[in-house]
Structure 1
Amino acid sequence: AADGVQIYACEGTAKGFEWVFKAPEANLFDQQGLQVGTHFAGPTWKNKEGSVVGEVAGRADAPASGAIPWLLLRAKSHEGSGVLSTVAFVRRADTKGGAAPTAGCDVAHKGAEARVRYSALYQFYGAAK
């Protein structure tokens with residue numbers, strides 16, 4: 001499970017000013033509630049033994065209002081050894097919160113940062129043998 005924030009920046013785009021996703025920043029917890037790693041830009045998941053960086057392979061809108069999408073991410077690189085070194089896919093589900101703000105981004109707030117609380121379940125899958 002993860003608990004943290006989704007970070008957005010107020011930027012001028014072709015559509016006008018809007019909140020643009022920058023990165024996640026979260027702690028990862030095991031089933032006993034002990035912190036076992038972190039999740040940050042890349043997207044990257046890291047523990048004391050190594051890390052895995054993913055890329056989006058599929059997405060579905062979250063059933064909960066205001067929640068970030070559920071994702072399937074494919075591993076594109078690994079560092080270190082240990083459990084994350086064999087991850088082929090990461091699934092993000094059961095998301096709560098984290099969606100971009102719907103207001104407060106205009107020329108007066110260009111460059112502002114919004115940190116939106118979220119939680120999610122991350123599941124890690126190895127390649128089929």
Structure 2
Amino acid sequence: MYGRRRGAMFHKKNRLVIDSINSVLGESTKLDGRLVFSGTMRIDGKVDGEIFGEKKNGVKNTLIIGDQAIVSGDIYADTVINSGQVHGNIFAASRVAIQDPGQLIGNVETAELTIEEGVVFNGKCNMVR
């Protein structure tokens with residue numbers, strides 16, 4: 001019963017696929033302060049401060065945190081996909097996905113949470129609808 005594994009609950013094949021990215025914070029970039037974006041943004045660098053996703057014309061926003069990224073601060077967005085390091089809380093109206101090798105040291109408030117095998121999540125989750 002405990003020794004056999006029939007299948008993982010979370011599979012890498014179920015990862016979210018994003019069609020287009022509007023903004024990128026590159027791997028060699030560091031930002032100190034408040035970051036506001038709309039559409040889809042990818043962070044591969046370092047951010048020290050709060051991140052806010054804005055809806056424009058009713059279009060939801062998505063934040064992608066790459067596996068080399070380090071974010072220290074709270075995140076407010078519709079969807080957050082984390083493969084990097086986040087030290088702060090995530091408030092996502094729709095969904096949070098923590099993907100390997102992602103780390104989240106902080107709390108999550110969201111409607112849907114996906115955690116892949118191999119990630120680090122040290123915090124609490126509050127599921128909201």
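Each value in this text was obtained by applying a stated rule to the coordinates, not by laboratory testing. Predicted model, so just to flag it, every value in this text is computed and none were measured. Cβ atoms are built from the backbone, for glycine too; each structure is taken alone.
By the measure relative contact order in percent (Cα under 8 Å, 6 or more apart), tell me the structure among 1, 2 with the highest figure. Of structures 1, 2, the maximum of relative contact order in percent (Cα under 8 Å, 6 or more apart) occurs in 1. Which structure, out of 1, 2, was P(r) over Cα pairs in 10 Å bins from 0, in percent derived from, given a value of 13, 47, 31, 7, 3, 0? Answer for the origin of the read-out: 2. Determine which structure produced the value 3.4 for mean projected area of the Cα convex hull in nm², for residues 43-82 alone, calculated from the coordinates; the candidates are 1, 2. Here the read-out was taken from 1.
Assuming 0.75 is FRET efficiency 1/(1 + (r/R0)^6) of positions 27 and 115 (r between Cβ atoms, R0 = 30 Å, to 0.05) as calculated from a single structure, say which of 1, 2 it is. Computed on structure 2.
Identify the structure, out of 1, 2, from whose coordinates P(r) over Cα pairs in 10 Å bins from 0, in percent, for residues 51-106 alone was calculated to give 27, 57, 15, 1. Derived from 2, not from the others.
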